[in-house]
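Given below, in the form of C-alpha cells, are the structures.
Just so it is clear, none of the values below were taken in a lab; they were calculated from the coordinates. Since the model is a prediction, treat every value here as computed from it, not as a measurement. Cβ atoms are built from the backbone, for glycine too; each structure is taken alone.
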Structure P
Amino acid sequence: MKTVRSMVLVSSDSYSMELGAQKIYDTLQNEIQNFGLQEEINVTMVGDVGRHDALPLVIVYPEAVIYGPLKPENIHYLVEEHLYKGRVASELQAASKELTGKIAWVNARKGTLPAEQRIVLRRAGIIDPTNIEEYILHDGYQAAGKVLTEMTPKQVIEEIKTSGLRGRGGAGFPTGLKWGFVAGATGNKKYVICNADESEPGTFKDRLILEGDPHSIIEAMLIAAYAVGADEGYIYVRGEYVLAQERLKIAIEQAREIGMLGENIFESGFNFNLHVHSGAGAYICGEETALLESMEGKRGEPRPRPPYPTTAGLWGKPTLINNVETLANIPAIIFHGASWFRGFGTTSSPGTKVYTILGNVNITGLIEVPMGITLREVITIYAKGMKNNASFKLAQTGGSSGSVIPASLQDTPMDFDSFQKAGVSLGSGALLICDENTCVIDLAKVLQNFFRKESCSKCNPCRIGNERAYSILENISQGTGTMQDLDDLMSISQNLNELSNCGLGQTAGTPIRDVMSHFRAEVEAHIKLKVCPMGICPMSGKRI
C-alpha cells in the first residue's frame, strides 16, 4: 500500500449503501482526481462503523474528523476545504460533535474511549472488506498459518477449550466442547457450517461482521475445519443479506487465488473448500437442524434429536455448526492465545459480546464490549441515555425470543451465568431499549404475532400455542380480556418451553413469561380497569 498523507474512509454498510454511499465514494475519487491529489490521498470503503446517526459518513485521517450525513453535492467542498486547503469543513461535520472521536475504533486510535474493546470487530470499519491485502496487513491469516504449521488439531481444540469461548448465537454452549464432539465423531467426510441466517428482528450484528470483515470468517472456518477433520464448508447466509453475500464471494475467490483455500494449504497437506449458500428468508432456518434440512433441499423444519449434527449433520455426516460471531473470535484466540482472551469479560463468560442497540435511546448502532457489562452502562455510556430524558422501563436482549429485562435488573452483569441466575437469558445480542411509554401488552402482542407467522407448524405446541397466545393478547388489548386469560398465557408459555420440537419454539413463550413476571400489575390494569396505562392499546386513548 502506498504512503499517503491522508486516508479517507467511506461507510459502506447496507444502510449507508442504500443512502447513496457508492455515489459519495465515486464522487470523492473524481474530486480528488480533479484537484490532483490522487498520489496523496487514499480513499477506501469500510464496513459498519458502529454509529448509525450520521450515515452515510466519511472519516478523514489523521485528524479523525467525521463528516455526515453527506450527499454527493457536499463532496466538492469537503475535498477543497479539508483535503486541498487543510481546514476542517465544519459545516459538514456530524451534527453531534460527540461523534468525532466517539466511534469505537477512532477512539482506539486516539485513546479516549474507556470501555469498548474490539476483538470480533477489530477490523470492521478500518479495512476495505473487498481487499485481501488490507486484511493481511492487519494480521489476517496469521492464525491460520500458525495452526497449519505449528499446531495439531488436538492442540487447536484444547486452546479453544482453554479460552472458555461460548457460543454467541444465544445458547452459550462451550465452543471447544462442540469442536471436540465433531473431531471425535466417526466418518470419512465432515463439514463445517457458519450459521449466518440471522433472522431475529432487531439483530444485525452478524451481517455487519460479514460485510465489514468477511475474511475473518473464512480464516476461522479454515481453522475449525483443520481442528475437526473437515475438508468442506458452507456459509449459510440469510437471503436478504445481498451485500454480505457479494463480499463473501469476493473474499472466497481472493482467498482461493492466494492459496488460503483449495488443495494443500500452506503446503500442509490440508485441503479445504468453502461455499456460500443463500437462505430463503425463513426464520426457522436459524435453528441448526432446520438449516441442515434447507441445505439438503428439503422444507426447513427441525429434525428430531438425537442424533445431533455433531455426529449426523449435513447429508448424515458429522457437522460443526457455529454462529458468525462465535467464529469471528477464533483467529484472535489462536493468534494471541487463550489466556489473553480470558483477560476480557468474566470468569465464566470470557471475551467480548457484540450488541446492536435499538429503541428509545439517543444513539443507536453497534458496540462490542466485555462480557459482564450492565444495561445501565450500555444505555449511559454508549447509547448516550434515553430519548427526551424519559425513564428506562425494559429491554429485550435477543430479538423476539429474548428475555424482557425490567429496570430492576439493569445492574445485573450481562453474561450467561449472571443472567441465568436472574431468571433471564442473554440471547443473541439485540438490545431493544424501551422507555416508560412502552405498553407491555402491545410489545408482547407484536412479538407473538411474529412467532405465529414464522412458526414452521411442524409441532402442535408451537403452531397452536403461538396463535392462541396472540389471540388472548389481542383480546386483552381490546379490553375484553379476563383474569383467566393470564393463567392461560402462563400455561401456553410453559407448554411452548417444554413441548416444542426446537429451541425457537421453546423460547417463543419467553416474552410472555417475563411480562407476566415483571409487569403483571400493568397487564391486570388492562383487564380490571379496562384501560391501557400507556394509552397505546385500542381500548384507551389516554394514560392513567
Structure Q
Amino acid sequence: MREVIKANFTTVPFAGGALLFLCALTFYYFAVLRIDYSKTMLLDLGPHPDATEYFAQAKALGRNAWPYIQIGYDKLPSRYPPGYPVLMLPWLKLLPGGDVVLAPFRTNQTLGLLLLLAVFAFYAYLAMPLTGGFAALLLATLPGFFTFCRSSLSDISASVLVVLAFMFSYLGVKHERRWKIYLSAVLLGLSINIRIQSLFFAPLLLAIALLPVRGRRTQWFLHCAAVPAAFVLAASPVLVLNAIQFHSPFKTGYDFWIPYFSENHLFFSLRYVPKNAAALWNEFSLRPLGYHTANIFGTGTSFVPAFILLTCAGLFFIRFDRFVICAFLASLAFLAVILSHNYRLVDARYYLPLLILAIAVAVLPVTWAAKNLFIGRRIIIALAVFVLFGAACLGYPSRSSYNTRGFDRSQAWDALHFGDPPRASLQFAAQRDFARLLKRQPGIVLSDIDPVYLNALFPRSFVAAPIDGNHQYKWSYTWRYDRQQAQALVHNGLEQSIPVYALFVSRNDMVTKQSRLPAVPGYEWHVLNNSPGKTTILKLGPVGSEGAALPSN
C-alpha cells in the first residue's frame, strides 16, 4: 500500500509537469517556430544598425574567419561584440541560397527552444518535475522571451548563457561541486562576448568562496582565484579583439563609430535612474508606451503586471542560503547598472536576463498552490495564486503595439497572430531583385539601403556604398564617407571599367533621391529597361549610350 501511494506521488507530479511542458512547447511552436518570415518585414534585419551588423559579422566570419562589416571596399570593425555572430555560423552553413538571411532568426529560435528544454530538465533533475512544468510554461509565455526568440538581436543568446550560469552555480553550491561553479564562470564569461553588460552578473561567482572549507585553506584560496581566472579567460576573446582593433581591451566599436557620445556623456549616473525606472513603471502600470524594439518583433510588451505580482509573491517563499545570497547580489548589481545607464532609447529588453531569472521566484508560489489546492483554508490563497499564474501565462491584461487605447490585450493571443496580415520586406526584395538580374556581373552599387546589409547579402562581385553622406555611419572621427568619397568611388570604378549602379526600393524612392547621385561629366544615369517588380535599378553610362537619361529634379 505504501509503495502504491509513493508511486502515485512520484508519477502524478511528473505527468503534470510533462503535460505543462508539452503545453509550453506547443505554444512556443505556434508563437515562434512556425513564423513565415517571408510574410513579414523582418527580413530587412531591423533595427539598424544592430541586426545588420550582427549578420554582417557572421558572414565575414564564414568567409574570412574575422568579424567585420563592409562599406564600399572598406572592411571596418563593428560596434557590437562577435559572440552572437559566432552562434549563427552553423545556420549559415545549413541554410541554402537566399535563405541565409534567416540565420539570425533560426539561431534565436533554436536557443529559445534549448532554454525551454534546459529549464524543464533542471527541475526534473532536482526531482521537481511539476515545478519544471510551471516554469517552462511561464518562460514560453513571457512576452520578452517569445518576442526576442523570433528576433535578429543578441538578447536571447546572452540571456541563455546567463541563465545556464545561474543553474550550474546553484547545482555547484547545492551539491558542493566546484567544477560546476567553474562551468558557471565559463558560461558567464562567454556571455560577455555577446553582451558586455553580462559582466555585472559577476557577483554570482562569489559562490565559490562560500563553499565549505575542507582540507587546507591554501587549496580553498586557489579555487577562489581560479574561478575568476576562468571567467576572465572565457571573456578574453572580445577583450583581445578590442585590443587588436582599437588598441585597448576596454574600448569598443561605439568608441569608433559614435565617439562624441562617450566623450560628452557619462555612461552611468544616478541621474539616469528616474528616467529608466519610470519606463519600467509605465509598462507595469499599463500606461501607453511609445517605440520599443519589441514593437518590431512583437507587440512592444516585455512583461505584464501579473508576472511581476507573481514574482513579488514568490519572494515570501525564498529560503535564504549561500546561493540565494550570491544570486541576489548578482541580480541587484546588474539591475543597478542597467537602471543607472544612459540609454538613448529606454527599452525593457535590457532587463530580459532578469525577467527570465525571475521565473525561478515566480514559480515558487505556484508550486505551493498546487500542493495546497485542496487543504482547508489555503484553498482561497491557492486559487488566487493560480489566477495570477493564468493571467501571467495569458499575458492579460496588457497593452499591445503603439499607444493603443485600453489595456485588454492578451499577449498569448497576439503572439499566435504575429505576422498577420503579411507585410512586404522592401529592402530584402530590392537586393534580391538586383542580385537575380545582375548576379554574373561585377559592379559598384550606390543606395540608401544600409550598405552593411547589402554587402552581407550581395555576391562578392558587388560592393555597396551610400549615395552620399546621409547615412548612419557618419559620426565616426576615424572613418569618413561623404559626397566627395562617393564621387571618388564612382570615378575609380569607371576608370577600372567596373559598372556603377544605383538601387532604390521603388520608383517613387528613385524620383525622390536621384538628385543626390554623383554627377560625372560625360556620363548619365539610365533606368535599366528590365528592372523587375517595384525595385528600380539605375546604371551610370556614357551620354546617349543607353537610351533616354533621367530627367533632372
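Some notes on this structure:
- Among P, Q, structure where Rg and Dmax of the Cα atoms in Å as derived comes to 26.6, 99: Q
- When FRET efficiency 1/(1 + (r/R0)^6) of positions 40 and 216 (r between Cβ atoms, R0 = 30 Å, to 0.05) is computed for each of P, Q, the largest belongs to: P
- Here helix-only ellipticity at 222 nm (-39500 (n - 2.57) for each DSSP H run of 4 or more, over all residues; to 500) was derived from just one of the structures P, Q, and that gives -17000; the source is Q.
- Computed 0.70 for FRET efficiency 1/(1 + (r/R0)^6) of positions 56 and 360 (r between Cβ atoms, R0 = 41 Å, to 0.05) - originating structure among P, Q: Q
- Test item: mean count of other Cβ atoms within 10 Å over residues 272-279 calculated as 14.9, pick one of P, Q: Q
- Comparison of P, Q - label where distance in nm of label points 7 Å out along Cα→Cβ at positions 24 and 144 is highest: P
- Of the structures P, Q, the one that 0.75 was derived from, the read-out being FRET efficiency 1/(1 + (r/R0)^6) of positions 152 and 448 (r between Cβ atoms, R0 = 25 Å, to 0.05): Q
- Structure with the greatest value (metric mean count of other Cβ atoms within 10 Å over residues 280-287, set P, Q): P
- Label whose coordinates, when relative contact order in percent (Cα under 8 Å, 6 or more apart) is calculated, return 12 (choices P, Q): P
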